[in-house]
1. When relative contact order in percent (Cα under 8 Å, 6 or more apart) is calculated, the result is 23; to which of the structures I, II does this value belong?
2. Comparing distance in nm of label points 7 Å out along Cα→Cβ at positions 35 and 195 across I, II, which is largest?
3. Out of I, II, which structure matches 1.6 when distance in nm of label points 7 Å out along Cα→Cβ at positions 83 and 179 is calculated?
4. If helix-only ellipticity at 222 nm (-39500 (n - 2.57) for each DSSP H run of 4 or more, over all residues; to 500) comes out at -13000 when worked out from the coordinates, which of I, II was used?
5. By the measure Cα Rg over 2.2 N^0.38 Å, tell me the structure among I, II with the highest figure.
Structure I
Amino acid sequence: MKSEFADLHLHTKYSDGLSSPEEVVERSKKIGLKAIAITDHDSIMGIESGLKAGERNGIEVIPSIELTATEGNEDIHILGYFIDWRDKNLEKKMLKIKRLREERMLRMIKKLKDLGVYIDVDRFMAFSGDGCVGRLHLARFLKNEGWVSSLFEAFDRFIGNGKPAYIEIDALSFKEAIDIILEAKGIPVFAHPGLTKRDHLIQEMMKFGLKGLEIYHPSHTPEDIKHYLNIAEKYDLVITGGSDCHGNYNSDILIGKTKLPMAYVERLRELAVKIK
């Protein structure tokens with residue numbers, strides 16, 4: 001019997017990805033994935049069209065999200081799987097976050113102007129689209145306008161943490177992020193923990209309802225994977241994984257490069273059914 005796999009970490013144009021939900025689904029189907037999760041940053045706007053595309057293409061699309069939280073001066077990302085994306089309270093909170101992100105971008109554009117880098121606000125907002133705007137949109141726009149030669153340069157010179165045009169995001173605490181996911185009947189999972197190396201937070205987050213760890217991720221080394229598998233087993237946490245594909249500026253080539261056997265998806269689903 002042929003093995004079946006899922007990619008549970010994919011972004012679309014409704015956060016900082018380059019592809020539409022339909023394009024993500026079609027690419028996932030083409031490479032033979034059984035299921036995917038659309039996990040846009042702080043946005044649920046791509047879920048409905050993703051679900052419809054999934055139905056047309058015979059691939060399961062799990063309604064999901066990736067919430068941005070902060071702890072100290074560092075970002076902590078919390079994935080939420082099988083969320084009730086139609087929940088009105090969730091919708092209101094995401095709209096509030098969207099407004100805060102837009103306000104942050106306007107302040108960063110003002111800082112860039114003070115540095116002699118002139119950004120037309122209307123053109124930038126049109127370029128960013130209807131989703132939840134972030135620094136990656138600004139970096140792409142700076143590159144397109146010729147102010148920098150690469151996305152790396154945009155962050156390194158202007159908008160990276162501590163750089164001249166950087167402004168901290170008014171983000172959630174990890175408790176607030178977990179609460180939002182649980183209130184939407186979803187499963188909260190600590191995204192790519194090997195990136196942040198904040199292992200001491202895992203037990204703390206579990207007190208507030210964390211249910212899993214994203215263990216299979218492109219940034220994780222074999223040693224990271226082994227380490228977090230041991231933690232997941234110790235605390236009976238569900239295991240997830242995915243490519244974290246944003247389009248990669250190269251025809252979504254990362255989709256499915258990091259994938260998860262469907263057995264893990266079924267455990268995730270069973271937990272979601274219990275919560276609901």
Structure II
Amino acid sequence: MPDFPIVDAHVHLWDPSYFRMEWLDGNARLGKRFGLEEYAEHTAGIEVEALVYLEVDLARDYRLLEAKWVADLAQQDDRIKGIVASAPVEYGNQVRAFLDALVSTSPRVKGVRRLTQGEADPEYCLQPRFLDGIRLLPEYGLSFDIGINFRQLGPSVEMVRRCPETQFILDHIGKPNIREQKMEPWKGQIEDLATLQNVVCKVSGVATETRGEEWEIEEVAPYIEHVLTCFGEDRVVYGGDWPVVLNGSSYKRWAETLEQITASRSDEFKRKLWNTNAKKFYRLEEDEAAD
């Protein structure tokens with residue numbers, strides 16, 4: 001592991017006995033509590049300086065409560081420096097009331113996400129009202145996490161292009177089709193996305209797109225190398241995607257895999273990837289006195 005503390009820019013915490021999480025019904029591996037204690041166990045031996053909490057696709061009725069719940073958790077563990085909350089940006093200008101309430105929850109709320117990976121229409125993110133909601137985010141000091149798979153990557157490039165004032169971060173390198181070892185059209189679309197300066201790429205969620213727990217480093221390396229090359233050292237950040245990562249890997253195996261793939265990179269590149277880029281994008285060092 002790096003010889004300096006890391007920032008984990010993609011962490012989930014949940015308790016399905018407390019919040020309704022429909023997508024975990026019947027999931028024996030993930031359908032249980034994964035809290036701060038469990039995160040500490042799974043990251044033992046890795047010095048995590050700070051982490052960013054990502055919304056966990058709760059049932060809609062709970063989504064505004066989620067940010068408050070995580071802000072309270074941050075009082076137990078100050079390493080929770082950032083919160084990316086769920087927000088119904090598809091409401092367009094009518095999302096203002098939600099955003100007003102959201103940002104008043106805590107200064108740790110740094111961004112929002114509205115997952116579209118499950119939408120039947122790959123161009124869901126290009127609906128006029130969806131774009132209107134996205135364009136409001138800079139007014140609230142919020143960024144947008146792009147939660148998709150490779151099927152929605154092309155339209156997502158256009159979304160970023162149409163919202164030049166909004167800051168975006170692509171989660172899980174766009175979930176390429178690693179399972180079938182297909183690079184295109186993902187490869188070319190990543191190249192297109194990287195030309196837009198208002199987006200960075202989160203190197204996370206790769207292990208869960210493989211053929212299962214038996215994957216080899218050679219299967220994931222070309223995808224990771226491609227985003228590192230396209231986005232460069234200033235626009236890539238590390239994410240553990242815990243505990244979802246457990247569908248394809250232990251936390252440590254994923255971190256060690258990325259460390260091995262980037263072994264030949266400069267010390268400056270590594271520090272940016274594992275630490276400082278996440279702090280900069282999510283504004284993790286802003287004053288939290290109002291918390």
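1. Working: I: 23; II: 19.
The value was obtained from structure I.
2. Values: I: 2.3; II: 5.0.
Largest value of distance in nm of label points 7 Å out along Cα→Cβ at positions 35 and 195: II.
3. Details: I: 1.6; II: 3.3.
It must be structure I, since only it matches.
4. Numbers: I: -13000; II: -9500.
Structure of origin is I.
5. Numbers: I: 0.98; II: 0.93.
Result for Cα Rg over 2.2 N^0.38 Å over I, II: largest is I.
Read the figures in this text as sums done on the coordinates, not as results from a lab. Bear in mind that the values here come from a model prediction, so they are computed numbers and not experimental data. Cβ atoms are built from the backbone, for glycine too; each structure is taken alone.
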